[in-house]
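Below you'll find a set of structures to go through.
Every number here is computed from the coordinates shown, using simple stated rules; none is lab data. Quick caveat, the model's predicted, so the values are computed rather than measured.
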Structure P
């Protein structure tokens, strides 16, 4: 496996949406009714990313992990609603690629880019019960800061916990 990273384009968004759907269905299988992912097929996530890219492409950054020409994962960063923070909104991998190191590459890349937002820290939100993701972020140096929020996934109630990571100021704009 030879993974490379590249910026996402508008043309990539349908593949991103399909991968995001597969990733969420696998990662949240024990946290959200799996039938809700069947009821909300990949087309919903495709539409979500096509629209989100259209509105946020100037302020947010999506990076793709590819193995040859196959999309295997992505990260998404940008400004945060949390004061004094930039945000890592997502790292998602194709379920068959979890544990291969591709997620670590995406996290390292995101951590190198987040200081460009000029904030002293980065934040991310993860489902409280998603122990695999929580361990992944903790191994990457993120710390749970004790803040939670109620949210929904496929209209089902969930709790997210917030993680923080201190950022060094960027020397480039």
Structure Q
């Protein structure tokens, strides 16, 4: 009996935990980016199928725990290729992500990438850092390594 219940309990706990990711459209993302705040916003664009993206996620998680004055949002681009968000939900649960995760539900990158940042080719990982108090923002289109994220934030403070 316990062999039957254990997988069910694990599946239920993963499903409950995975409810943290909401599916959004471009206007909602733009609103998040434009919203005034007392904190620095770090918005990372990633996907579960992107190895460099997955590799850098612990940097964002660590920063989110160490700097309560920085708001981390991880924007999953997975729906671009696969209309099923379950893969993202399972990833969030497996990695026990604490950062806010949203799933961008847009199909045509040629329409939305320039609306996020004019310098973006559409490659991921990509990170947008916004200081809405000063109006400064920085966009980087590469995998970030230990210490780089902190330096980028310091440039905007």
Structure R
């Protein structure tokens, strides 16, 4: 991987997401433990909960399997590494930021699997009888990063937004 301004920005995005994700999870785990892990309503549509996700997105394939745990951890690190190699080759600022966000989220959730054996999810959004599965900062970064990458690919095929060399 070559060192470019894009590489630096991509790594900075990864690190910001990783630090924010791990700090928020440490705070919430400690805070919720002090409350006996009872949910806390923040607003009528936002609740803080403590959910341990042993599967993938939205708890799919959730099971107590060490093989799955370590396979998902290895996959997350491989995806993050591959994205960062791809980011290092980019000149488009949106591609770099999107890739850095996705990589940071993947690493944040992989660190959870190493430390806790599962991913700590704690944000619960709900309205009108509808509820989104609990998620965390890393999940949000992955989602925003993917949206940025898709929109960038669809809306700017000419790649006019470049990183300064």
ask   = Looking at structures P, Q, R, which one was helix-only ellipticity at 222 nm (-39500 (n - 2.57) for each DSSP H run of 4 or more, over all residues; to 500) calculated from, given that it came out as -20500?
value = R
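One of P, Q, R was used to calculate relative contact order in percent (Cα under 8 Å, 6 or more apart), giving 20; which?
On the way: P: 20; Q: 29; R: 32.
It was calculated from structure P.
Which of P, Q, R yields 15.5, 47 for Rg and Dmax of the Cα atoms in Å, as computed? Provide the component values of the computation, followed by the final result.
Values: P: 15.5, 47; Q: 16.3, 60; R: 17.2, 54.
Label of the source structure: P.
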note = Computing log10 I(q)/I(0) by the Debye sum over Cα atoms at q = 0.14 Å⁻¹, for residues 46-101 alone for each of P, Q, R, the value -0.57 comes from structure R
